[in-house]
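**Q** What follows is a set of structures for review.
Every read-out reported here was derived from the displayed coordinates using simple, explicitly stated rules and does not represent laboratory data. Given the structure is predicted, the values throughout are model-derived calculations rather than measurements. Cβ atoms are built from the backbone, for glycine too; each structure is taken alone.
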Structure 1
Amino acid sequence: MVYYASKIVWLLAQPLSLTLLLLVAGMLAGLLGFKRLRTAASLVAAVVLFLTLFTTTGPVLLQRLEDRIARAALPEDGAACIILLGGGIEAAVIAARGGFETNQAGDRFIETLRLARDLPQARILVSGGDGSFSGSYEADAAVSARFFETFGVSRDRLLLETRSRTTFENVANTKALLEQEGLRDCLLVTSAFHMPRSIGLFRRQGLTVHPWPTDYRTTGRTGIGFDFTQPSTNSQLTTTALREWTGLLVYYLAGRTDALFPDD
């Protein structure tokens, strides 16, 4: 129930949804004769929309996350395992059309494949279930098995965790698998913006992992300012950044991480 409630809350709270809700509230306030409330709601909606579409606020917020944790040095004797956090699979498209389709986080799979070839002794633990509302799609980890086998990674190197729907569940279920297989000090592959929250969760569980961020979406050189060239991209980056910052805050307040903004 908490999982579905969090999904619904974020659906309503993300910038474009919030703008629509404010506009609807303003219209209703106007119909009921609350002119000041209508003006205030409309003004806030306009500010939120402008910041989201036509400024670099979102990219800068996301850049701050991406710059927080750098890639670790590879252990001298290689790595015993590589942990890949799911989230890069388009499960609905795969269910409808077959094949293997990735979204923007697909770099996680590409980078893990590269590491798998460079570190042939390493096991690969993929953590990711079906995070959809319906729960009717194939788990990310299950789909990933076909991906890695297609590119020559032996099935016996793979460990698949198919039940997790959130990052917290990723880490809790991964811990159990690592202990079961006797694996430790693994590389952790996930999107750069997602790495601080992931590292915080692993540390809270008493696990040492070596961060290997990928899927960078900012240049690392963006400053605050206006940007009228790519409103749709700015909107995507703002939404992603706010979701991740919200996750950091919620996990910290819930005691799931020891630091609000974990670092390396």
Structure 2
Amino acid sequence: MQAFAYCTPSSVADAVKAAAQEDSTYMAGGQTLLQSMKLGLIAPSAVIDLSTLAELKGICRDGNAIVIGAGTTHADVAASKEVQAAIPALADLASHIGDRQVRNRGTLGGSLANNDPAACYPAAVLGLGATVHTNQRKISADDFFVGVYTTALNEGEVITAVSFPIPEKAGWQKFKQPASRFSLVGVFVAQGPAGVRVAVTGAGASGVFRASGLEAKLAADYSAAALAGATVSADELNSDLHGSAEYRAALIPVLAGRAIG
């Protein structure tokens, strides 16, 4: 790992100023960034640590939405009484991310900004039709996820919070890769203000996506029975040593049905 400057800003505004330095990068929990630096995949000239910024942390209810600060850890989301009461599926999802070390260090904003194609949070954000707040604007979930490790964030833009509409019903099911604990396939299903949404992570070659065919079936009948015999195309799905595209395609409707219960 090469030498780099380490910056601990006192505010988001200070962090943005520090990010103006060429080849600098933000660090939230550091779960992916530090490993990438150790492997020589990236070599930033400066690391701007956002983990101490109180303004990025916290959970509250705002009308018919739960707002979670970008710097809030997975463990805090899982343990939140507000989240457990309003969106128990989101608390359940957070409680099964990685292991205890990951959950106590990793953050909501860090996960979304990294946009790993097998991460759990993108499925919840897309499935609930959430809104990503940054220091510059608000971005709808449908516009935020662009591709593998790619989002709509501009250079230097910082995620500050995520607003999750409270659904009528929601569920999450994850078929994990046992070594990494990432989703081999993960499915988040919700019925709420934006209608029925089914978001899938871990399966798509281009990252998280919505399963429109399953959404249509559930819009007519929001029940596991409605998905009996449902299929998902294996085209554009991942195929690797852990599972073929066809295997992942078969898992998606099964997990969606289980998420409904």
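**Q** Could you figure out which one of 1, 2 the value -8000 for helix-only ellipticity at 222 nm (-39500 (n - 2.57) for each DSSP H run of 4 or more, over all residues; to 500) was computed from? Numbers along the way, then the final one.
**A** Working: 1: -16500; 2: -8000.
Traced to structure 2.
**Q** Follow-up. Taking 7, 26, 33, 21, 9, 3, 1, 0 as the value of P(r) over Cα pairs in 10 Å bins from 0, in percent derived from one of the structures shown (1, 2), identify that structure. Walk me through the numbers on the way to the answer.
**A** On the way: 1: 7, 26, 33, 21, 9, 3, 1, 0; 2: 7, 31, 36, 19, 6, 1.
It must be structure 1, since only it matches.
**Q** Please compute mean count of other Cβ atoms within 10 Å over residues 24-31 for structures 1, 2 and give me the label with the greatest value. Walk me through the numbers before you get to the answer.
**A** Working: 1: 14.8; 2: 20.9.
If we compare mean count of other Cβ atoms within 10 Å over residues 24-31 over 1, 2, the biggest value is for 2.
**Q** Just checking, which of 1, 2 has the largest value of relative contact order in percent (Cα under 8 Å, 6 or more apart)? Walk me through the numbers on the way to the answer.
**A** Working: 1: 27; 2: 15.
Of structures 1, 2, the maximum of relative contact order in percent (Cα under 8 Å, 6 or more apart) occurs in 1.
**Q** Could I ask something else about it? Of the structures labelled 1, 2, which one yields 2.9 when distance in nm of label points 7 Å out along Cα→Cβ at positions 72 and 248 is computed from its coordinates? Before the final figure, lay out the partial values.
**A** Numbers: 1: 2.0; 2: 2.9.
Derived from 2, not from the others.
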